[in-house]
Structure formats: C-alpha cells, structure tokens
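Please go over the structures that come below.
Derivation of every value follows stated rules applied to the coordinates shown; laboratory data play no part. None of the values given here were measured: they were computed from a predicted structure. Cβ atoms are built from the backbone, for glycine too; each structure is taken alone.
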Structure 1
Amino acid sequence: MNGLPAATPSHDLAPGASAAPAGAGLALARLPQLHAVFQPIVQADNGEILGYEALIRGPVGSPWAAPEALFRLAQGVAATIALEIHAARTALAAWRRLDLPGKLFLNFSPLTLRRLLADRGRLMAALVEAGIAPSRLVIEVTEQTPIGDAASFGVAMSVLRELGMQYALDDFGTGHANLDLLAHLSPHFIKIDKSLVRGIASCSRRLEILRGLLRMMSAFGGRVIAEGIEDEEELAVIRDLGVTGAQGYYVGRPVAQPAAQAALHVRQALASRHIAVFPQMVRSGWSGITAGRLLRPAPTVSPATSNDAVLRTFQDQPELQAVAVVNDEGRPLAIIGRQAFIDRYAAPFHRELYGKKACIAMANREPACFDQRASLEEMAQILSGENTRSLADGFVITDHGRHIGLGTGADLIRAITEVRMEAARYANPLTFLPGNIPLNQHIERLIEAASEFHACYVDLNHFKPFNDKYGYWKGDEMLKGAAAILAEACGPARDFLGHVGGDDFLVLYQSGDWSERMRGAIDRFNEAARAMYAPADRAAGGMHGEDRHGRAVFFPPVSMAVGVVCVSGDGVAGLQRLGSQHIGAAAAAAKREAKRSPTGMAVLDFLALAATLPA
C-alpha cells in the first residue's frame, strides 16, 4: 500500500444508510479537503492495465498532505472508521469522473471492513452503489488496524464474494498479512510488499521467496501483484516469474488523472523478448538430510553384557556393523564396532581371557552421538575432527538423548558426496558460478521466449601444463581470475555466465555489444595469464612440459579461446524445433574452431551448424 485506505464519508452514505459512527463528527468537522490519486497496476504478461490503486492525499504543501498525518486527525475507533469511509467516497467520486479501464483497488482496514460487512454487507453495498460495478472493485485489506481473529474475519470477508467483489491482501510478507490469514481468506490477489520485491533482480533469496508464493497462490487459485517496482530489471524478473501484476514508481506514480494505458517504456520492457537473468542461489552443498535419514535399527547391550554375548550377536546378524552400550534409561554409554571387536577375538587366548568379562571394558566410551534431527553439516564435522574412530565404528542416533539406532561412517560419507555432487551441478564450488542445471534452465527460457542470443563457449588453451607445473593452487587462482574477467564482460540484467567445469565456461549473451565485451575479456585474460608465469618462462615465451603422451613439448602461455554460436532469426525457430541439447554440441564445435583461430575466437551460425549435429 502507498497511501491512505480509500473510503467515503460516513455520514449520508446513501438513502437509508446509517449515519457516521458516534464520535466521528469532531474529526470530520476539522478534516482538510481530500483528493484522490490513482497508481496504475499493469498486467505483466502483456502490458495492459489491470487496474489502479486509489490513494488519498490532503492539500498539497499542507501538514496533512501525507496520509499518515491525516490518520493522526482521527482519534478513536469511530473517527478512524469515519475517516476511511470518507476517503473511500472521495476516491469513488473521482473514479466515476475519470472513466478509467480495469479494476479499482480500494483500501480498507480490518476494523472498518468488519463494520461495512456486517448485516450481509448492507453498508458496503450502499457505499459503492452507482459508483462502480461490483465486479470491477477489489477491496484491499490494509494494516491500519489489527485483524484480530482470522477465522471470524474470513467469514466477514466472504460477504464480498456474495456482493460480486474481489479482495486482496496488501503488503503481504510483513506484519499481519501472514500465512494464517491467507489460509482463512483465500484472497483473489496478494500484493507482495515492496521490501520483498526491491532488488529482486540481484537477490536470489527474494526471488526464491516470490517463487514459493507464486506456487502457493496457484494452489489457492489466486494471483500475485508485485509492489515497489523501481526499474526495468525488477519488472523483467517479475514478468518472467509469472507474476500477474506490477505496481511501483517505474510503472507509474500516483496522479490525479492517470493515463488509460501503461507508459511506453513499460509496454516496451514487457514486450521485449530479452529474458531476465535470474540471480542464482549459491548452494553450500548441504541439504535437508538429517541423522534420522541415515538411521539403521540395531540392538543394544548393557554395560554388564559379556564379550561372548556380543560376539554371538555379531555372528547372528552378519549385516550388523556395531552395537551401542546403553544404560537402563536407554542413554548411550559406548559403542562397539564389529570389525575391531572381531579382530581382537582373533588374537591368541582372547576368548579365554576376556570372553566372560563385561563388554564395557573394551568398548569405545566416546561414541559420536547425534540427535535424529541433526543436520548433515553437523554430522560431517566428525570428518575433520580428531576422533576418526567414529567413522569406523559408526555413530549413535538418539531422540532426546535416548538410543533409537545407529548410523555408519560409509552412509555418512556417501550422503555427503551425493549432496556435494548435486550442489556442483547448480554452482561450481571453486568460482560459485552457476553450473550445468541453471545453464540448461536459462537456455530453455531463451528458447521458450524466442529470444535471439549468442552462446559463447570459453576454453583455456594449455591450462593443464600450467596446472601441472605450477600446482593446483595457482591453477585455481587462474580459473577464478578467468571467472572474474568474464563476469565483468557480462551485463548482469541480460547476460548469463556459467561454469561448465574445469577450465570451460559458457556465456549466454543477449547484449548487442557481445563481441566487444568478449574480445575485451580475451585480451584482459591473456595479459593476466602471462603475468602468472615465472620470469624465466615469461622471457622464453612459454614453458617446457609433457603432452598427454609423455612427450616433451614447449607450451605457449595459457590463452582464452571462445567459440560463438549465433542464434538469431530462423536459428531461433530451428533451435525450438531441435531442442536445447543442440546448443552444447554447437558451442563445442565452435570452440574447436576457436582453438585453431589466431584471434582466439570463432563465430558460427547455429543454422549452418545444425545440419552437422547428431540428431
């Protein structure tokens, strides 16, 4: 919301309507002259007007120009209700004169709505009578007053549907506009607060929150409007996410006489085939896996159980890797690993000396214990700890301190490896650039939008000999330097940079000056790469090393090669027909040409390559 909740005078609503609430007269008597302004809300998919939000202002330049100052004039519940209704009538009167398209979004606090919707909405019907068709009215629930009991408020709001009106939750994501209210109301719209929209073009967390809200509203059958749109990049992101409506200063400021269509720059931005570059979430490699997911049921023994009895337990259950020693309350005291235990029994006279003795004497009394809710990251700490025996013996899994099962070191290592491999598909662990999955998703979006683009496959010539001679640390520094230079060569709102793996990168350009950007990146990288060599190698113009067959070879300095695939015109349609998988094959073919080029760049047309690609 960007102003006062819209309303009309509480006195003289319509023939037969009730008078203003008691106590409201003093506030209205000294109320300054109000006027309405209207802020456009555009449909993000086509740039047409969805509607206008009505906002109330006091006299320009007066102490009451801001809506907050107006509300301070209303003292008490009755005066607040009267002020809101007075403001609503002011907005409705102005709306009738303007004859604007779309819907009118009219703001009310929960306090006022409860009054207007009592008695089957008689006062609400009288308020809007002859002012606007009910189907064109969207009532916004604001936060001027607390909502109170959500269930009873939901019952009250259901009257709006009976009157043929729609309603929206304003400033969703802050204050009272919470999930509980959403569940009780099932609104036609939610308006996402500007605090969640601001900077969404560069903040992956805000983008993921909005994605979640879109999925949730789709399940409810409602639509989402994003408030606070400040620039073209934010508008492009919410369009590509599938948000229904956009509102904010970039779309249009509140004015007394708004245009009947969206501003030209807004329509052009929404009609553009350039897709937004979604900010990528950097994944740590950890997931929602907990100790409970690794739990294996296992028997327990008491501290007094003999070693011979433990041996029989292992012999009877060949798959059992360990047993926990627990006290009478089920709390773990120690753990006995299968392999170490059986190895000791193989020693001469071990059974005779220790078989009848209590198992606790030879058990590991410092077992690793995890609550079943412990995260994979917490469990992984034992890998870097001093107690490596925990990996061999396994670990105890508990629930509020009591044994419920065991986990094995092998299962823990396997889980860590799997989630890190999965994370690497989303983000390269060295450069933190998007990996193969985000790259493929962006290519699919480019194809779906029929957007022209240039796919630049970047490879580093002679990187392996450099890495072999100077070491992986220097090699990693070179890769991170290449990533930084390529990032500088990208327009963050239009160009997508990903790290395919090793010394291979892929840039998906929508910028028209892609060639200058990429040639500049090649020059900057080549100069920086030469500076990483030892003085003697720089003076010699390269270094001696061995090729893949072990033969002595002289290698020039590492340089950047870029194979470019142009996807434009008929190439876009060809790619839609063939599928995104052909981009990778085409870019690889262009890269091979680039590695043979003296300039380090080869530019090929996708249609020319398409015929040579495997089906």
Structure 2
Amino acid sequence: MKIKYLLPICLFSGAALFAQTKNDIVVPNENLITENIPAIPKSLNEKIKKYSESRGANFTAIHPNGKELIMVTRFASTNQLHQLSKPLGNRKQITFFDEPVNSADFEPTKGEYLVYSKDIGGNEFGQLFTLDLKTMESTLLTDGGRSQNGGMKWKKDGSGFYFSSTKRNGGDRDIYYMNPLSPTETKLILELKGGGWGISDISDDDKKLIIGEYVSANESYLYLFDTETKKLEPITDRNEKQIVQSSAKFAKNSDEIYYVTDRDNEFKRLALINLKSKKITYFTSNIPWEVSDYTLCKDKSKIVFETNESGLNKLYLMDTGTKKYAPIKGLPIGLINNIEFTDDGKSLFFSQSTYDSSSDIYRLDMASKNIERWTDSEQGEMQKSDMAQPKLIEWTSFDKMKISGFYYPASKKFTGKRPVMINIHGGPEGQSMASSLGANNYYPNEMGVAIIYPNVRGSSGFGKTYIASDNGFNRMNSVKDIGALLDWIAKQPELDKDRIMIMGGSYGGFMTLATAYEYADKIRCSVDVVGISDFNTFLKNTEEYRRDLRRAEYGDERDPKMSAFFTKIAPLNNTDKIKKPMFIIQGTNDPRVPVTEAMQMRDKLKAQGNTVWYLEAKNEGHGFRKKENVDFQRLAVIKFMQEYLLK
C-alpha cells in the first residue's frame, strides 16, 4: 500500500533563502508542493508548538464483554486504533500505519478480532481488513482497488457481516455478504442503482435488513430486504419527495422500526413506524430542535437520543415501554458523538468535547446515572485560559433571513480594533458548532485575530426550510449571507472592517472564492482549501459514486440553463474581479473536489498577475490528515496572515 512520490517543487523567494540558512527555516516535507510561499522561520514553528500538540480521543467499538474499548487517537502522524480496558488506563496502540485508521468493529460474540477500514493517501477508497488481536496480524478482505467498502452490519452469531461496496462499477453502491474468515467467498446479494445506499440495521433473526437510500440532505427513503427471498420492499413511499427518513432500527416488535424523519415538521423527530399499517408515532414533537443521533440498547428497552440545539448537544433517555423521556443531567455543555450501549445495557459510552477541551470518552452508568471519565487527552502546553470561548451571534441578510454563527473573540491582551478571520464550513449541509478551536486558538490568543464561523443558509441544524434555501439557482444567496456578515462586522466597535480574511474548505472553499470576487473591496485576503472553482468542471470530474448526490444539491450541469448559471457564478470565470491575495490549498488525491479545481484557479490567477500562494500534498485527499502536513499548512497560513491580514 505504497504510493510513488515525485520530488516536490519548492519555490521560495531568493531573498529569503539568501538571508536565512536552511537550518533556520522550516523545509516542506517530500510530499508537499509549494509555490510562492516564502521561507518560514523555525522560530515560528517553535512558537506554535504550544498549540499544535493537542489531541482528542473517540471510541469506535465496545468489546462484547462491555469492559474494553477500541478508541482512536493520534500519538505520531495520524489517527490510529488503541485498546483501552479501564477508566483513565493506559492506551495500547494496535495499528501503526502511515495512513489514518478511524473506524473499527469487534467480531460481536468473542471479540477476538476487529474489522477496520483504511484508504491510501486520502483517496477515500476505503478497504476492509481484519486485525487478529492475538497475533496483531492484519489481512485485506476487499479488492484493494478503487472501490469504497464499509457500512458493516454483523449477523448476531458473528459468522459474517453485510456491507456496502462500489466495486461492481465504481458508481453504484451494492450490498454484499462476507464471512471475514473466508473473504474469497464474498457474495453480491443486492444490486442497486446510485451511490447513496447503505445498511441501517439487521433483524434479531438475521433474516431482514433495513436499507436506506440517501438522495440529498432533504430527501431519503427506507426499504426492507429479505435475505432469504432477496426481495426488496419499500417501507416509505418513493413518490413522496423532500422528506428525510433515516437512521432506522428494528424495535422490540419486529413489525416496527424506530427512525428519524422531518415528515410534517421543520426538524427531524424520533419516530416509530408500523411496517404493516404504516402508522407513524412521533416522540419528540415537544423539542423544537433536531434529533441528530440515537442508539437503542440490545434488549430494546431504552433509547438514548441526541439533540442539536443551536450548535450544542443534549442527551435524553427514553423508556421504550412508557415512551417517556428526560434529559440526562450532569453533562458539561458541549458536543457529543458516538453514543452506544454496552451489550448488557448497563452502561452507555459516548465522546464529548467542550470549547476548552478536545474530545474525550465517558461512560454513563444507567442505574446510578454516574458519569465516569475514561480518557483525559493532552492539550499540549495550552491552558484553559488560552482557549477562546464561543459566543452565538446573529445578523440579518439581504432578504431579512436571520443568519447565525459562532464568534471567538481575540484575547483581551490585544487592544484596538481586531482583525477578523471568517471560516466557512463545507457540506454545504455542514454546521459550525460551539467546538474547541484546538490548535486554532493560536489565532485569537497569539495573533489577536477574532474568528467567526458562520452558518449561512444551507447549513444543517436549523430546519429543512433553511437547509434547502441555497439549492440550485439560489446558490449565490448564501454568498450574500457573508456579505451581510461583512456589514455586521463593520458595526462592531471591537472589530476592524478593513482587515478581514475569508477562509473555507470544500463547499466553504467555493464560498471563499465567490466572496473573493463578490466582495473584493471588503476583504484583505482569502484562503481556499479544497474548494470548488467551477461547478461544471467539479460535477464532471468528481467521483462517479457521488455525482448524482451532488447534483441533487447544486443542480444538474446537463441542464443547459443550470450549466449557464454555473458558468456565470464560477469563481474561475470571475477572476478579473479578484483583487486581493489568495492562498490555495489542495490534496492531490481528493476524490470529492478534484485537484484540477485548485490548479485551474491557481493558473488563471497567476496568468493575470494576481498574488497567489499554492500548497498541494501528494499524500492527502479532501483536506490534510497527516500531522506533518497539517502543521506546515498551519505555519503557511500564519505566514500568509502576517503578510496580508496583519500588516
């Protein structure tokens, strides 16, 4: 699993190299291509170490005995799997790859081996492997090629699992069955059309699967698949459009399933549908927020569900017999993920982060309601006083729509009006939440730069009307939301409207590029990370398995009117309006936003004589994941900000 690398192209300014010896500067590693990035002094690298050495922990699997975990954390370059057998105990690393490993499942009866997923260089073609926990030997289970494999659901007896894969043609996601001890006998059991299919649950008798079909952030469907007759039957009506119906699990009564849906409601609710009568019962109508996740214990007597309330998470416990629920008390205010019961239902594990701590693992005792901490991840040299606390802000856009975001103020040790970084999330259905800045605390604490993470229209967490309000021909309305934010900044006495930098990744990269030409006179500079420069070329070149899924959000470039609209709004076709310096960052192996999107933008700006810095990593995909690359990217962004935002 090696990639052949070429020598990097490192273009530093001659004056900088003359003034500083090689020993004084940070030299990009062999996988980084850099253009126009000036020499970065090692003294800056030493200064950011206080912030760049923090880490977090998330669990990915609970042993069948309920007393051991497989967790993910980073101690070297990438996230790897570790074993943890007691609260605050020693973490034993069990994978040691150059590529990150972020997910694994125990064999569900004895837990003697794991099945995990790993790709190469960020290409997202995840392959499945077994890891024998006695010999620590890994075995490749899937084809090792350009296919995506994952979404496993084990049979209850541990004899095998069902999973989804694109290996048949690269575009359609089919359902397969595998005994991981005999992977050559893997069988295709359900051929499907489209890239949005996945397995939600398996029945207790292993005879039925709930299959989900994702069409867009506003539309999904559920089906029942009989593993013996091979018959696929709809649970929900495929003729009913623009309804989310997902995350389905079998209830105690096998004729009923729990799921989340926004049917007849602005937010997704936890619901129960009877498979025979189609009657739906809703449980969370009194909570005016989205149910973002839930887990059901093995005996189906309890559900813990999570809500997303203005960018913060809450947990609730529901008795499936009485259908009554109440908030779980004693949790710090923050973000929660990976909630899962132990097999005996006596404990619930989850990961949580707050603004002043990265993600860590906790256990909730279901009887006593006592919360026990299982990991305490290092924050490097950062102290809690070094960490910026987010404040929820709101502004009004051009059409009176209310837009919100999180504002992290600059440290109080800085005086005068502070420069601003606007950092726009991707998705576009992503959501900026009240999270820890981690290493990004360097910007407010050491540079005096305030950060705003906006949730422009199209973001999730604010209801289905909001998430659909940027679709198709309404794309530029979300850019106008940033224009309204620029006006809001101008009215804040502590912020400097003349020193604003726009930054974003993926769709946030498109937003960055679009803001750079729409509001060139209101910004100082911009940083585009794996951004879309032209939706026509993006949709032509993105991987086949995701093309139709993206068309549902952005529009279909095969429609002449939509194609003309894409041509009109493409940052690539509006470079004449871009006046300020730009930094473009990209992974060579990106399957989502291909490297050509960055290259064509870079080349056109260069041809026009614009100031453009460029950083490309040959061993990365949709964003950097290897610490040495992440660290250099951060240093280069700081250098860019020093040059074009702060001066």
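Here distance in nm of label points 7 Å out along Cα→Cβ at positions 324 and 476 was derived from just one of the structures 1, 2, and that gives 3.7; the source is 1. I have 0.95 for Rg/Rh (Cα atoms, Kirkwood Rh), calculated from one of the structures 1, 2. Which structure is it? Label of the source structure: 2.
When FRET efficiency 1/(1 + (r/R0)^6) of positions 356 and 588 (r between Cβ atoms, R0 = 35 Å, to 0.05) is worked out for each of 1, 2, structure 2 gives the greatest result. With distance in nm of label points 7 Å out along Cα→Cβ at positions 172 and 420 computed over the structures 1, 2, the top value is the one for 2, the highest of the group.
Can you rank 1, 2 by distance in nm of label points 7 Å out along Cα→Cβ at positions 124 and 508 and just name the one with the largest value?
Working: 1: 4.5; 2: 1.6.
With respect to distance in nm of label points 7 Å out along Cα→Cβ at positions 124 and 508, the highest-scoring structure among 1, 2 is 1.
Comparing distance in nm of label points 7 Å out along Cα→Cβ at positions 52 and 428 across structures 1, 2, the highest figure comes from 1.
The value -12500 for helix-only ellipticity at 222 nm (-39500 (n - 2.57) for each DSSP H run of 4 or more, over all residues; to 500) was derived from one model only; which of 1, 2 is it? Source structure: 1.
With Rg and Dmax of the Cα atoms in Å, for residues 76-395 alone coming out at 32.6, 105, pick the structure among 1, 2 it was computed from. Of the structures listed, the value fits 1.
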